[in-house]
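Values quoted throughout were computed directly from the atomic coordinates according to the rules given, and no laboratory measurement underlies them. What you are looking at is a predicted structure, and each value in this text was computed from that prediction instead of being measured. Cβ atoms are built from the backbone, for glycine too; each structure is taken alone.
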Structure I
Amino acid sequence: MIFWVILAIVAIYFVMTYNSLISVKNNVSKAWANIEVLLKQRHDEIPKLIDTCKQYMQHEQTTLEKVIQARASVATAQQTHDVNALGSAEGGLRTSLGNLFALAENYPDLKANENFLNLQSRISSLENAIADRREFYNDSVNINNVRIEQFPDLIIAKLLSFPRFTLLNFSAAELTDVDVAQRFKA
């Protein structure tokens, strides 16, 4: 009788822990998917921004090409789910967009273009949303990684091969916000 009670307690604990670990693991996937949605939106906005800029910036082809290349690097890292490459690619994209917005200072007609201003504002708000989602992703990864390393959850996590996830890290330079509004002030 005591054996069956202990076995039932162990089984209930196993099921509850397993379900909890599944929930934590799925939160990491959900957080990554949230980042991908925003990256896709920004990915779709950048060509519109470049097309708008091309109308005014005939002599700035190199800057526009750097934005295009950086956008492609982010897309590649996103498709391969390479968290480390994404951090690096994001930094490159932020830098190239910052350079593009800085060059816009030299083109008063571009700065006054309503389409350009709307795209600039949209990309800026997407950048803020991406930063928020990165934080949520890293929180989810941290919770997952702590849970699968803590005893007694560690036993179930090891038995069932629960994965450890990588934090989405950026260098200090990549974390600084591009103050786009300041760049447009005359």
Structure II
Amino acid sequence: MQTQLVSISKVKPNQDNPRIIKDYKFKKLVQSIKDFPQMLELRPIVVNEDNIVLGGNMRLKACQEAGLKEVHIIQAKDLTPEQQKEFIIKDNVGFGEWDWDVLANEWDNTQLGEWGLDVWQPEEEVDYSALDDLDLDDVVGDMEKNVKTAIQIEFESEDYEEAKELVAKFRNAGAYVGGIILMYLKEKSSEL
């Protein structure tokens, strides 16, 4: 199989890929691509015959975010649909483990973190003695009364920012977003 350099617009994200990278980890991936773009040639995005990503969906998204115009791909030909689905999962499974002793003794902890590895950070010494004389029972009791429960709602990645803005808009207007969603779901459930 030969690596090709193609226009990023020709590579299509795989909408059925269950692996995502969010928030600060995604930002770290974008930064790592900006800092070390040669790695993309060494580890190209794997696509099927229709240029749909089988391996590297989040790298493709990060490349787009980084403003790249071209990406390296390898086209996996003659895979059955079942083999393509299997590849998507197996490409993202980490079978190995880190040797934390080697990492701690032979690598720079800060640099490992910048590269995207979640590494141990030493805890800072905190003096909690100032809390000894405080009666926190009333404070904790008040906090318990105000605790709200949550339900996770999933969005397609391209809808996330819009959903976040809409929720913020309703909250800023003083609306109880959970109640609005619950009323909508009740209405829709009667249609089922």
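A few points about this structure:
- Structure responsible for 0.15, with FRET efficiency 1/(1 + (r/R0)^6) of positions 116 and 156 (r between Cβ atoms, R0 = 41 Å, to 0.05) calculated and labels I, II on offer: I
- Given 18.9 for Kirkwood radius over Cα pairs in Å, calculated: source structure among I, II: I
- For helix-only ellipticity at 222 nm (-39500 (n - 2.57) for each DSSP H run of 4 or more, over all residues; to 500) computed as -13000, the structure of I, II it came from: II
- Cα Rg over 2.2 N^0.38 Å, for residues 36-107 alone - highest-scoring structure of I, II: II
- Test item: mean count of other Cβ atoms within 10 Å over residues 4-11 calculated as 13.6, pick one of I, II: II
- Here the criterion is relative contact order in percent (Cα under 8 Å, 6 or more apart), and among I, II the highest value is seen for I.
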